[in-house]
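Dropping the structures in below, format is C-alpha cells.
Read-outs throughout are calculated quantities, based only on the coordinates presented, and are distinct from any laboratory measurement. These numbers were taken from a predicted model, which means no experiment stands behind them. Cβ atoms are built from the backbone, for glycine too; each structure is taken alone.
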Structure I
Amino acid sequence: MIDSHCHLDHEPLFKNLNKVLDNSKKIGVEKILTISTTNDSYKSVKKIVELDPIIFGSIGIHPHETENDSMNINFIIDEFNNNKKIIGVGETGLDYYYKNSNKNKQIESFKNHIEASIKCNCPIIVHSRNAEDDTLKILREYSKYNPKILMHCFTGSKKFAEKLLKLNSFFSASGIITFKNSKDLELTFKSIPNENILIETDSPFLAPTPMRGKKNEPSFVQYTLKHLAKIKNIDKNKMDLITSNNFNKLFFENDS
C-alpha cells in the first residue's frame, strides 16, 4: 500500500511519528508521501523525509495559504532538483469554498506551481474545491506541455472527472469514499479507469469509516483501499497492486 497524500508535519502525527511509521509498516505501507502546504511546512517536510526510507515529500503552497505565503518558480525547481526525496509539486490548486477567498492570488500561485512542475517533469498535486471550472480552464491552458496531474482527495463530479481524464489526470481516493453520504463519489470512482486511481489518507484529517472520530494516520489507508476494491468489485490485493503501480508510474517513471 502507498499513502499518496498525508501531512506528517501536522499534529498529532509529528509528535508520534515513530508509532505512526510502525503502524504503517505493520499493515504493509511501503511508501508515504508527506505534503507541503506553506514555506514553514516545507522546511519540516525536508527534515521528515530524511527520517525513514519510506517517506517522500512535496513542495508547494496550499491555496488557503496563498494570501500570506508564496513560492517562486525558481525556488521550487531548485529545491526539487536538489533533493531526491522531494518528488512532487504541491499541494496547490483552487479552493473557493470560503466567500472571502482571494481568487487572484490562488490562480497566480496555481499557475506558478504548474509551470514549475512542467519544468521539473514531476507531478502537480492539485486541490480543487468549489472551483471546477477555473481548475479545468487553467489545466487546459497547459495541456500542450502534458503536465502530470494528480487530483488529490478527489470529490468532484463525474463530468469533471471525465474532462480531467482527457488531460491524462490521475485521481486519489481518500477516506471520503467510505462515508455514508458519498454514494455519488463512489459512482464517480467506479467510472474512473483503474489505471488512473491512487489512494491516500490526507491524515491527520478525514479518517475513514470505521475510524471516524479519530485522528487519521497513514495506516488507515487500508480502509480506503478495502472500500475502493469493493466499489470496483476487485480483490483487495489486486487493487493494492494497481494503486501502488499507478503511484510508482506517476512519481518515479521519467518520461524525458
Structure II
Amino acid sequence: MSTKLKAIIVEDEEASRETLNNYLTKYCPNVELLEMAESVQTGLAAIDKHKPDVVFLDIEMPYGNAFDLLESLDDIAFEIIFVTAYRDYAIKALNLSAAYYILKPIDIDELVSAVEKISARKKEGEDVFHTKILMDNIKSNAIQHKKIVLPQMDGFEVVNVNDIIRAEANDNYTNFYLVGGKKFLVSKTLKHFNELLSEFDFIRIHKSHLVNLQYITKYIKGKGGQVRMSDESIVDVSATRKKELLEKFR
C-alpha cells in the first residue's frame, strides 16, 4: 500500500480552493489534504504545522505572492505544484527550472500527472532540487547566474544557461552542446527550448538549430550561409532566418 502525500492548498479564492479540493478527492486518492489556507501568512503557518509533502500554491495572492512565501522559509523540504491563471513572466521561470505548475482553469489530466510525478520522486527519495533552482533564478538578475534543468531519460542535468553553446533538434529530443565539450541528449523538443531561451541571446537560425549568439565566431556567406561556433562546429543557417541573424550583428 502506497503512502499518501500530505498536502496543503494555499489559494486566496474560495471557489478555486474548493474546486481543487474536489478534484484531489475524486481523482488523486493518494493525496491527503490537511489544510486549506487563503494567504501567504496562513499558508506559512499551515506549512509549519503540518510539514507537508506537497503544497498546491497559487502564484498571485493579495498582500504577497508565492515567491514571497517561499522566500520566508529557511528550508523548502516539500514539493510544490504552482497554480496560476496567468501566462506571465513566472511561467518562463517555472519552465526554466522544470517546476510543476497548472494553469487555471485546472485541467484534471495535468493535475493527476503532476501528482503522479511527485509521488514517483518521493518513492525514489529524490531531494527537492527544482524549487531551489527556481528560487535561485528568481533572485538572480544576471544571465550568467541563471540555471536550466535539462530533463533526461534517467533524471536531469542542471547547467548554467551561459554555458550552452548550441542546441540541435533530434526528433522529439534535443542535443545540447556546452562549453568544455559536454553534450547531453534531452527529452524535450527544440521548440520548447527556443521559447524558453529566446530572452537569453539564443536565436533559432534553422528549423534544427538554436545557437547562443555569444559563441558565434564567424559567419560564412551562402544562400542562408553558415556560422562557426566557439567549439569549431559549423551550423547551417536557413535562408528564411538569415536576415534576422545578420541584424543581430549590426
Structure III
Amino acid sequence: MPQNNENKPQRIAKFIAAAGLCSRREAERWIEQGFVQVNGKTIDSPALNIENSDEVKVKGEIIALNDKAPRIFRLHKPRGYICTTHDPEGRKTIFELIPKGLPRLINVGRLDLDSEGLILFTDTPSMADKLMKPSTFIERVYEVRIDGNLSLDQIKAIEKGIKHNGMQYAPAKVQINGEATGRNSWVTLTLTEGKNREIRNMMEALGLRVSRLKRIAYGGFELGRLPKGLIDEVPGKICKAILETMNVKQ
C-alpha cells in the first residue's frame, strides 16, 4: 500500500474517507457491516488507529490515499435543490445534477433550497475541510434581491455585524446595485462566514425579506457564465493559482 502522507497513526474511518471512497460516517457503517479488513482481519469497530505499514481492504479491494492534486468543480445550483446526498422527503438534490463518470465529489458548503448560484465540489476530503474551515475567512459573494430598500443605518448595521435570535453574524460588505425601483432592490453582500441562512436572518433582523439569493463567488472561484444546472471542472493550473491567492495549500 502506498505510504500515507501522514506519519502518525490515524483513525481507520478517516483513512477510508480520505481515500475518496465515501464519507467518514459511511466508512463507519461499512466497518460495522464487516466490509473492511486491516492486515487480513475483518474489523467491526471504527475505534482503531492504523499506520503507514498497515494494509487496508474495503470490500475486497486494497485502498490507498489519493496523492494527486485535488480536483475542484463548479456547479450552478438552481433553486429547488437541496445540498445533500439523500433527502428523506424526496426533494431534488444537487448530486442528481452530477453526471456519471465523475469521481466521488464532496460539496464545499451549502445553499438552502430557495437559493441558487455557485457550489464548489472537490474529490479530496482534506481540501473540502480547508475551504470550509472558519479560520480561513474565505469571502463568499452574493447577489441579493430584497423587498424594500436598505437605509444608511441598515447598511452600517450590516457592516458592523448583526445579532439576531441569539446568533451573532460577522460584519459583511455591502454594495447597492443601481437605483431601487418599485418595491425591490438589489444588493451585493460579501461575507466571510458560512452560517445557516445567514443573509436571510440578517435581513429579517432589519425587517426586510429576501426574495432572491444567488452566490456568484466563493473565494477566487467565480460562477461566471456557467449555465444553470451544469457542472464543470476548474482547470488544474487555474485551480492552483486561485488556491495560492486564497492562501489555501493543496
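Among the shown structures I, II, III, from which was the value 0.5 of distance in nm of label points 7 Å out along Cα→Cβ at positions 111 and 223 calculated? Only structure III yields this read-out. Can you say which of I, II, III returns 41, 40, 40 when Cα extents along the principal axes in Å is computed? Only one of I, II, III returns 41, 40, 40 for Cα extents along the principal axes in Å, namely I. Can you say which of I, II, III returns 5, 22, 33, 29, 10, 0 when P(r) over Cα pairs in 5 Å bins from 0, in percent, for residues 159-206 alone is computed? Structure of origin is II.
I, II, III: which one has mean count of other Cβ atoms within 10 Å over residues 71-78, as calculated, at 21.2? Source structure: III. For which of I, II, III does helix-only ellipticity at 222 nm (-39500 (n - 2.57) for each DSSP H run of 4 or more, over all residues; to 500), calculated from the coordinates, equal -9500? Working through the options, I get structure II.
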